[in-house]
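Multiple structures follow.
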Structure P
Amino acid sequence: MLTLPLAALPEAGSPVLGLARAIQLSVAPVFLLTAISGLLGVISSRLTRVIERALVVQGDATATGDLQLLRRRMALLTRASALVTITGVLVAAVVAVTFLGAIAVVDLTPIVVSCFVLAMLSLMGGLLLLLLDTRLASRLILHRF
């Protein structure tokens, strides 16, 4: 086992330890950012399919009901995308504020907590809108059969 001499270890209040702690605390939000980017990809893909379907249905006079459902789905997915994007910005703010607090040696916990709670609320809103879109898509399929 490799051991460092006592003089090589950073002191308890040193900026290096604060920065190391900030990096440790930032790992979970960074994984969350990866998940958020995947979720944005899913929403974007669904929105693209809805728009393509709307362009096909637009010329069909008998599919007025389908077009209304597709418009509603577009609105839901656009809002979901906005909320999930806001989530990403807030999570990135959590990481940035965590680092600023470590560098400035200032307790910014209230800001970090506020940003994180707002991020989770925004994520829940985006997921609920995605769920509503899924239900509308199911209704559209059931409507045809």
Structure Q
Amino acid sequence: MKILLLLPILFLSGCTPLVSLEAAEDANDPACAEISVRVPDQIGPHDRKYTNAQATAAWGDPTAIIYRCGLPTTEVSSLPCVTAGGVDWLIDDSKAPSFRFITYGRTPATEVIVDAENASGITTLEELAPAVGSIPANKFCTVIE
């Protein structure tokens, strides 16, 4: 009888796709928890998927957007810096059409990877901004002319 009761639970859990990610070094920082509880269930048309690592999230099927919190803070960078939704982001386009965005001026740093063939980078950053913005900025992008 006990086996029959578990079958529906096992069946349902077997249908849930899981994205395997690696947690960042400082994923257990309480600031990451502040962000993680605020990330949206949907970004653009992409629904959130379950992940197997702390302070991570993913959206899309196939996965189009990945979020990780707990990276080292970037003090100085030659990468271009943009502001989206009130949050400053460094842009690493070295693996385009996969773009890596890293928060600038927030500790710990947050990383967002967007597959530009399946998701909009600006939409992603703007929709994550309320969550990521829960960590106060201590530095801002500057433009040197």
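Brief remarks on what is shown
- Winner on distance in nm of label points 7 Å out along Cα→Cβ at positions 33 and 129 once structures P, Q are ranked, highest first: Q
- Entry that produces 0.8 once distance in nm of label points 7 Å out along Cα→Cβ at positions 81 and 137 is calculated, selected from P, Q: Q
- Among P, Q, structure where helix-only ellipticity at 222 nm (-39500 (n - 2.57) for each DSSP H run of 4 or more, over all residues; to 500) as derived comes to -6500: Q
- Identity of the structure behind 2.7 (criterion: distance in nm of label points 7 Å out along Cα→Cβ at positions 25 and 65, calculated), options P, Q: Q
- For P(r) over Cα pairs in 10 Å bins from 0, in percent computed as 11, 29, 20, 16, 11, 7, 4, 1, 0, the structure of P, Q it came from: P
- Highest-scoring label, criterion being mean count of other Cβ atoms within 10 Å over residues 57-64, among P, Q: Q
- Highest-scoring label, criterion being relative contact order in percent (Cα under 8 Å, 6 or more apart), among P, Q: P
- Top of P, Q by FRET efficiency 1/(1 + (r/R0)^6) of positions 49 and 73 (r between Cβ atoms, R0 = 30 Å, to 0.05), largest first: P
No lab work stands behind these numbers, since they all come straight from the coordinates. Keep in mind that this is a model prediction, so the values were computed, not measured. Cβ atoms are built from the backbone, for glycine too; each structure is taken alone.
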